[in-house]
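The data blocks that follow each hold one structure.
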Structure I
């Protein structure tokens with residue numbers, strides 16, 4: 001993530017019971033409600049994105065993946081050229 005010099009406001013409506021629960025939890029963590037909610041929302045967002053990178057497979061699918069990973073690599077001139085080319089920051 002990049003650090004931005006400007007922040008923006010996010011407004012939402014919640015029920016009083018939710019507000020009270022969040023306030024109590026924030027106080028327990030010695031944070032403001034805003035800090036607590038930002039931390040909780042960020043963690044939930046990271047978790048949601050992480051779950052998009054985890055794939056559940058059955059035994060047969062897993063064995064097939066292992067076979068593919070263990071199979072010899074075919075010649076790929078385009079990939080080799082890319083690997084041989086220095087990154088822009090290395091030039």
Structure II
């Protein structure tokens with residue numbers, strides 16, 4: 001299921017943004033739609049969940065792969081991580 005427009009984040013309702021993936025990323029295609037809302041509950045709760053389960057200081061943002069429609073977490077190591085890759 002190919003997605004051509006940025007969808008809303010199911011966790012906060014904000015529109016996702018088109019993000020260019022690094023060349024070494026293992027995703028289909030070079031673009032993901034990602035929720036960059038710093039107040040998104042998925043992102044906020046992710047810090048504690050990752051610490052409780054893996055003892056790492058990271059979180060994740062909701063992502064959608066526009067090539068195949070899959071969704072899931074995009075790991076981030078800071079509030080600003082990956083924001084420099086936003087295209088729109």
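Values in this text are rule-based calculations from the coordinates and carry no lab data. In this text the structure is predicted, and so the values were computed from the model without any measurement. Cβ atoms are built from the backbone, for glycine too; each structure is taken alone.
Name the one structure among I, II that percent of Cα pairs over 18 Å apart, for residues 31-78 alone of 62 was derived from.
Structure I accounts for this read-out.
If Cα Rg over 2.2 N^0.38 Å is calculated from each of I, II, which structure is the one that comes out at 1.92?
Structure I accounts for this read-out.
If mean count of other Cβ atoms within 10 Å over residues 15-22 comes out at 16.8 when worked out from the coordinates, which of I, II was used?
Computing mean count of other Cβ atoms within 10 Å over residues 15-22 on every structure in I, II gives 16.8 only for II.
Of structures I, II, which gives -5000 when helix-only ellipticity at 222 nm (-39500 (n - 2.57) for each DSSP H run of 4 or more, over all residues; to 500) is computed from the coordinates?
II
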